[in-house]
Structure 1
Amino acid sequence: MAPQLSAAGKAHIDKFLEDTVNARKYPAQFVGVTTGDGILHFAAGGDVNFGDASKGQVNENTTVELWSMTKLMTSIACLQLAEKGLVDFDDPALIEKHCPLLVKVPILEGYSDDGKPITKQRKNPITLRRLLTHTSGCGYAVVNPLLGRWEQENKILSWVRPGATVESIATPILFEPGTKFQYGVGIDWAGFVVMSVTGKSLEEYFKENIWGPCGMTSTSFYPTDDIKSRLMHMCGRDAEGNITLQDGFRPIPKLKPEDITFLSGGGGTLGTLKEYLTMLQHILACKDKEGGIISPASFKLLFTPSLPPRDETNTCAKNMGGMLAMMGDSDEPQFTSGDKLNHTLGLALFEADSSKGPKAGSGFWGGAAKTSYWIDPASGIAAVCGTNILDQDPSYRAVVNGFQRVIYEALEMSK
């Protein structure tokens with residue numbers, strides 16, 4: 001029997017939301033939980049424009065910047081193509097054919113004393129699996145000083161800027177593929193594979209094969225008038241740590257659809273968290289049922305560890321655990337050490353029960369503006385929790401962890 005929420009369980013969640021919003025430590029909040037059969041509860045609260053109640057309150061139709069929540073969509077697309085025999089996760093020839101710019105880039109090892117880049121050619125192949133698991137060597141300039149310097153000196157136009165093309169992500173890799181974990185543009189390249197294989201833009205492919213089947217009509221790569229009319233204003237913090245209204249990485253309210261020239265499969269979508277929760281519902285429904293957006297076999301793959309085995313040839317799990325610790329995404333040593341942490345073809349994966357509630361086998365991730373989700377097949381639920389603020393404060397994870405505890409408490413109350 002699928003989990004249920006009683007009136008008392010829903011009230012428990014609503015109280016958590018109310019307390020979080022009233023604390024004013026973060027902007028407006030969105031929370032929700034679903035099973036594979038349907039959404040159990042969704043709630044939202046807070047100012048659309050933080051500090052200005054006259055602009056209205058957020059609700060289930062409020063749109064946000066999803067950033068890396070986009071990655072799961074691209075992974076689902078790759079699983080769909082694999083079901084049709086159109087891609088192979090471990091065939092280097094796939095990447096050589098569809099990503100010629102990527103296979104030519106060198107490994108950037110550093111800079112010499114006289115300021116010249118130190119590079120070498122890679123020996124290991126780049127595969128779709130390595131792109132999807134962040135083990136290809138691809139990085140993000142915004143978090144890696146070496147890439148940041150390289151992009152600045154080579155005047156690379158960031159993919160978030162109008163006029164960007166695939167050349168915006170054709171930057172050097174940072175290590176031999178398969179030897180380390182480095183969060184970066186690998187899934188943007190996976191999205192490029194989807195477009196090249198299908199001959200469709202990611203907007204077209206997602207509409208036909210993910211958003212459409214899930215009934216997601218408010219999700220897009222493009223800042224349409226409709227999406228902007230319902231957009232929560234992005235926030236940041238001033239020098240004193242106060243929440244302020246800011247443009248963030250890109251000024252969505254000021255952009256037009258034609259300004260979006262590169263569709264980022266790693267972080268380009270806008271949408272509502274209610275619709276995102278609906279997508280998680282549809283994913284959960286695929287666990288044991290054919291005819292969904294992915295097959296039961298693909299569902300199993302989505303929750304199968306895909307990092308290289310832990311041995312002397314790589315430090316992937318250790319690197320990944322370190323990243324979670326640095327970002328404040330976990331404070332549990334079993335995960336921050338990498339010992340009980342893995343990555344699948346689409347998700348970060350707990351290989352042990354979390355003290356916060358999610359069971360072993362739960363997959364999770366989030367977006368830069370502090371949106372997050374997890375899928376817990378063992379418990380039969382998935383959930384979203386988020387806001388829209390771009391800052392360096394890792395303390396928001398306490399809100400997510402608190403919400404996780406509340407969800408499992410509410411489910412227990414409802415039995």
Structure 2
Amino acid sequence: MARRSGLLTQRGSAFLASGVVLLVAGMALGQRDLTRIGILVLALLLVCRTLARTGAPVLEVARVATPARMGVDETARISLSLHNVGQRRTALAVGEEILDPSLGDRPRFTIPPIGLGQFSEVEYSVRPHVRGAHPLGPLRVWTRDPFGITSAASIVEGTGSILVTPRIHPLTTGRALGRGVGTEGSIPHQVALHGEDDQSIRGYREGDDLRRIHWPATARMGELMVRQEDRPARRRAVILLDARESGHSGHGATSSFEWFVTMAASVMAHTADLGYAVHLLTPDLTNDAGVRNDESVDAMLETLARIRTGPDDGFRAVLHAAHGFTGSGGLLVALTTGLDDGATRALSSLRQHGSTAIGMVHAPRRGEESSARLAGRTIATLGSAGWLTAEVSGFEPPARVWSELTGASLVGVQR
């Protein structure tokens with residue numbers, strides 16, 4: 001359903017002023033003709049206003065974004081399908097799509113006359129500068145009366161959306177990241193001792209090649225067992241994201257939290273390219289466990305696109321859940337603000353002997369001395385537990401921070 005409002009055009013404002021002047025002058029001078037003309041002009045305004053409001057098109061709008069998901073500063077084409085569901089052919093109109101300022105200027109376009117039950121297609125482009133799920137619409141439609149004296153604005157309800165993922169910075173890796181799982185070195189091909197679980201023997205399923213039956217295992221288990229093609233064990237990388245609102249500084253795209261999200265996306269993409277099985281753990285108040293675990297690149301990007309800061313207890317659930325992913329070693333990356341002693345000890349204990357753990361701790365540049373001291377204690381505790389640590393303000397280039405951390409030759413070195 002459309003909401004409507006009417007306005008006078010510049011021509012209409014001139015008519016209104018003329019009508020008032022003629023009416024007042026005619027009454028003051030006793031000139032009935034002037035008075036009649038003034039009344040006629042004002043009556044014309046009322047008629048035109050009625051025509052403009054009743055002539056507003058009755059439309060349904062469907063939106064298709066191509067692509068539906070995009071990165072920051074990329075361009076997407078939005079296609080609007082306008083369906084005339086009214087009782088008559090629409091008049092020529094002007095459309096304006098109401099958008100979030102982060103998507104750029106609101107596009108305006110001409111809507112041609114649309115026949116009863118017919119469709120018309122309109123396209124415009126957006127180039128978002130901020131990540132997130134951004135609404136598209138609603139659509140504002142402007143129509144005028146035949147004399148161009150009044151215009152009517154109607155809002156066509158219904159919106160679409162476009163998902164904007166964080167910016168991903170290319171990262172490089174030094175020796176400290178490691179090439180093994182838990183320790184340096186290559187991974188045995190036959191059996192996975194760490195990382196994602198692999199299975200080389202399984203029960204027989206209908207349709208399996210009989211030549212793959214493993215007779216010793218069949219005799220031992222008492223049922224048909226077959227050999228499964230061995231998959232190389234995948235190294236595991238776990239990324240922890242601290243989304244506590246009280247720990248972050250700044251606002252909008254320049255906030256420390258946005259820097260964390262960008263770094264998390266960059267580390268995720270980098271480790272996935274290296275062949276790691278990546279797990280992103282983030283607070284999730286809609287989940288009974290209070291934590292969300294994403295394992296696919298698409299799911300992680302969507303989570304990072306939508307995530308917002310939250311309450312202080314959210315990160316404790318993340319730390320608790322992380323023990324199930326870090327017990328067998330692997331790469332651990334924590335993006336956190338300053339933690340209290342209990343949370344810091346819980347975080348530092350996640351690093352297993354021989355594995356690599358990287359901690360990036362936010363410390364404000366100025367003010368908030370208590371937060372800075374807390375960050376300093378967190379960094380010191382992590383460093384003493386063998387972590388690679390860095391103090392970040394949220395203004396450093398992510399690629400430089402990562403390069404300096406992973407290029408270190410000794411664990412437990414603060415950069």
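Read the figures in this text as sums done on the coordinates, not as results from a lab. Here the structure is a predicted model, which is why all the values come from computation and not from measurement. Cβ atoms are built from the backbone, for glycine too; each structure is taken alone.
A few points about this structure:
- Here Cα Rg over 2.2 N^0.38 Å is compared for structures 1, 2. The highest value is that of 2.
- Structure from which 2.8 was derived, distance in nm of label points 7 Å out along Cα→Cβ at positions 24 and 384, options 1, 2: 1
- Comparison of 1, 2 by mean count of other Cβ atoms within 10 Å over residues 128-135 - largest value held by: 1
- Read-out relative contact order in percent (Cα under 8 Å, 6 or more apart), computed value 13, structure in 1, 2: 2
- Top of 1, 2 by FRET efficiency 1/(1 + (r/R0)^6) of positions 152 and 280 (r between Cβ atoms, R0 = 35 Å, to 0.05), largest first: 1
- Entry that produces 17.9 once mean count of other Cβ atoms within 10 Å over residues 328-335 is calculated, selected from 1, 2: 1
- Of the structures 1, 2, the one that -0.89, -1.06 was derived from, the read-out being log10 I(q)/I(0) by the Debye sum over Cα atoms at q = 0.13, 0.16 Å⁻¹, for residues 96-271 alone: 2
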